[in-house]
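What follows is calculated from the coordinates using simple rules that are stated; it is not laboratory data. Worth saying up front: this structure is predicted, and the values here are computed from it rather than measured. Cβ atoms are built from the backbone, for glycine too; each structure is taken alone.
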Structure 1
Amino acid sequence: MSTTVSALSVPQASASFERTTVDRRDLRPNDVRIDIRFAGICHSDIHQVRGEWGGETFPMVPGHEIIGTVAEVGSEVTEHAVGDTVGVGCFVDSCLECEACKDGEEQYCTKGVVQTYNDEGYDGEKTFGGYSTQVVVRDHFVVRVPEGMDLAAATPLLCAGITTFHPLKEHGAGPGKRVGVIGMGGLGHVAVKIAAAMGADVAVLSRTDAKADDGKAFGASEYFATEDESVFTEQAGSFDILLNTVGSGIDLDAFMGLLGRGGVMANLGAPSDNLEVSAFSLLPNRRSIAGSMVGGLPETQEMMDFCAEHGITATVEVISADQVDEYYDKVVSGDVRYRAVIDTASLS
């Protein structure tokens with residue numbers, strides 16, 4: 001048995017979205033049924049909808065930034081109750097038994113974490129994401145949304161928030177640390193806000209100075225337009241942490257030169273092309289480049305609580321279901337300030 005709900009789906013790679021329906025399973029003892037209120041648009045949604053990463057299956061219902069209201073809980077659920085405001089991020093299941101899962105890093109589950117969409121659950125059923133009116137998720141993968149948060153603006157935190165919070169925490173962002181955020185788009189603007197709230201000295205490294213006022217408003221103490229190549233000589237060796245939210249289209253070797261002794265660049269983007277960096281950008285001063293793939297569920301809850309405490313949300317444009325195709329193009333062209341969020345009531 002299952003429940004049929006409204007959704008936005010693409011039938012094949014790069015096709016336009018269609019209004020359709022998907023089936024959500026009846027509750028298992030540890031399941032939570034959520035009436036979705038908002039679903040964020042992540043650039044990874046676009047990569048997969050357009051078949052840019054490979055391995056996509058269609059039809060596809062994207063969306064791994066989800067906030068909604070608990071409509072029903074299974075018989076063994078104790079942490080969530082009907083009426084609670086909750087969120088769901090990039091994953092909806094894992095084995096919960098391997099060392100990674102026990103360490104609260106479900107994203108590295110050795111059995112294979114189950115993605116919120118474009119994946120199969122352990123039961124072989126295809127997963128469909130948040131561009132819909134309802135979702136059913138294992139309770140462990142549901143986080144509490146603290147009271148008082150703007151729900152539309154908080155929605156991107158379920159991906160953009162934890163994607164930036166995790167490496168900032170892991171690499172010690174805080175007082176006495178200089179953090180550079182490369183690119184100030186959907187990920188980057190959240191990174192600026194979180195790093196500043198952690199007490200770090202934050203600088204934005206963006207191609208032009210078009211977003212300088214926003215960068216300062218978000219908490220950056222400095223803003224550098226990297227189209228001026230003198231930035232790379234004047235700021236050489238001065239950063240402890242760089243968060244690369246762009247991934248492709250930049251000279252990684254040039255940016256690595258901005259790191260001081262023991263500095264690290266955390267790469268957050270997942271471009272379709274390869275990242276290239278010279279060994280001679282790494283060897284001097286013990287610099288390193290690190291990959292970072294969101295965070296586990298305990299840390300996602302920690303991030304939501306931290307953001308609520310510090311008044312942090314994404315800066316968003318709320319759109320209707322009929323605007324998603326248009327906004328995919330806007331995201332790619334950098335014409336969104338700064339994340340787009342779908343009001344899923346428009347699907348009803």
Structure 2
Amino acid sequence: MKPTLADQFKVAAGLASGIGRYATSIGIDSDPIAKACGLDPDRFTVIGERVSLDRVCRYMEALALISGDDLFGLKSAAAFERGASGPFGYAMMNAPTVRDCLVFMGRNLQKISETSICTLEIGPRAAHFEWTYSPLILRRAQFVDLGTAQTFHHFRAILGDDVRKIRVELERSKPINTNLFKRLLTPNASFNAPVNSLILPAEILDRTNPQADPRLFAMMCQQMAAIEPRSVDINDPVAMVRLHVAESLSANTLTLASEAEKLGMSARTLQRRLTDAGTSMQTIVDECRKEMAERLLLETDLTLSSIGYKIGFSAPAAFTRSAIRWFGVTPSEFRENHMKAR
């Protein structure tokens with residue numbers, strides 16, 4: 001598969017290790033699906049391996065579609081082996097208290113599953129943990145369901161039935177049947193949230209983990225601390241501009257001056273860097289719009305006007321003109337042609 005802008009975001013391959021196992025249990029050979037998504041399933045069990053987060057999300061969404069089960073991700077959590085995510089998983093299992101578990105997640109979730117938001121606020125009445133992913137990761141409901149179910153598995157080991165006191169808010173659309181969410185997570189589950197959130201009452205934060213090994217927890221924390229978070233090469237302003245533009249298309253306020261300011265350089269210097277690389281700000285914006293338009297048309301059921309807005313066009317006619325230039329046909333014809341070819 002052709003590399004995409006979204007491929008810059010990575011996830012620990014071990015997080016995908018149980019997906020194929022669950023698929024097999026319901027009669028689906030998932031290896032061809034993984035390969036069609038540009039993944040090598042043999043790498044899922046390699047410690048330290050990192051793969052494209054977007055491709056893992058596509059893999060899970062495809063399996064959910066094939067199985068006809070919108071709860072595929074939630075159910076697949078049961079197929080994961082202890083510690084499949086390496087140091088992260090072992091630390092979660094051995095955190096001395098719920099508070100330790102939360103603080104560890106706040107510090108390290110971004111390292112195993114690159115988030116655009118990952119915040120933890122602990123107040124006198126409750127702790128709020130929020131996370132979400134880059135807008136370039138278009139379809140991630142199954143992946144978020146999986147990760148949330150795994151997290152609740154750790155909480156349940158500490159809290160038992162008191163896990164029901166936790167509230168969870170998910171970005172994903174509300175499923176037809178919410179019973180499994182209430183059973184595997186908490187009765188206090190809601191959907192269509194702006195970001196994913198866990199809200200834990202203060203009274204449960206210092207509950208001790210009966211299975212904890214504090215020394216092992218400390219060792220796993222050290223291992224995670226040694227992992228460097230992903231960073232874009234500051235010496236490659238083109239890559240940095242392209243990534244930021246792709247994530248900010250809907251803002252429609254992308255200028256050479258604003259990007260230069262974010263990079264800590266003058267507009268003239270950035271212009272020279274882009275020219276030396278054989279590109280320009282307008283070319284990067286156009287290339288990002290084209291890639292995102294193609295993905296949104298083929299991978300979502302968003303309306304054409306919604307897609308046009310998401311990629312920065314204020315009027316449908318402007319989107320149509322650009323689509324004809326990019327694809328040789330209108331947006332609706334492009335979508336219809338690919339639907340017929342499937």
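Annotations for the structure displayed:
- When Kirkwood radius over Cα pairs in Å is worked out for each of 1, 2, structure 2 gives the greatest result.
- Which of 1, 2 yields 0.40 [FRET efficiency 1/(1 + (r/R0)^6) of positions 60 and 284 (r between Cβ atoms, R0 = 41 Å, to 0.05), calculated]: 1
- Of the structures 1, 2, the one that -6000 was derived from, the read-out being helix-only ellipticity at 222 nm (-39500 (n - 2.57) for each DSSP H run of 4 or more, over all residues; to 500): 1
- Highest-scoring label, criterion being FRET efficiency 1/(1 + (r/R0)^6) of positions 28 and 148 (r between Cβ atoms, R0 = 30 Å, to 0.05), among 1, 2: 2
- Kirkwood radius over Cα pairs in Å, for residues 84-235 alone - highest-scoring structure of 1, 2: 1
- Which of 1, 2 leads on relative contact order in percent (Cα under 8 Å, 6 or more apart), largest value: 1
- Set 1, 2, criterion mean count of other Cβ atoms within 10 Å over residues 52-59: the highest-scoring structure is 2.
- Computing distance in nm of label points 7 Å out along Cα→Cβ at positions 108 and 220 across structures 1, 2 gives 0.6 for structure 2.
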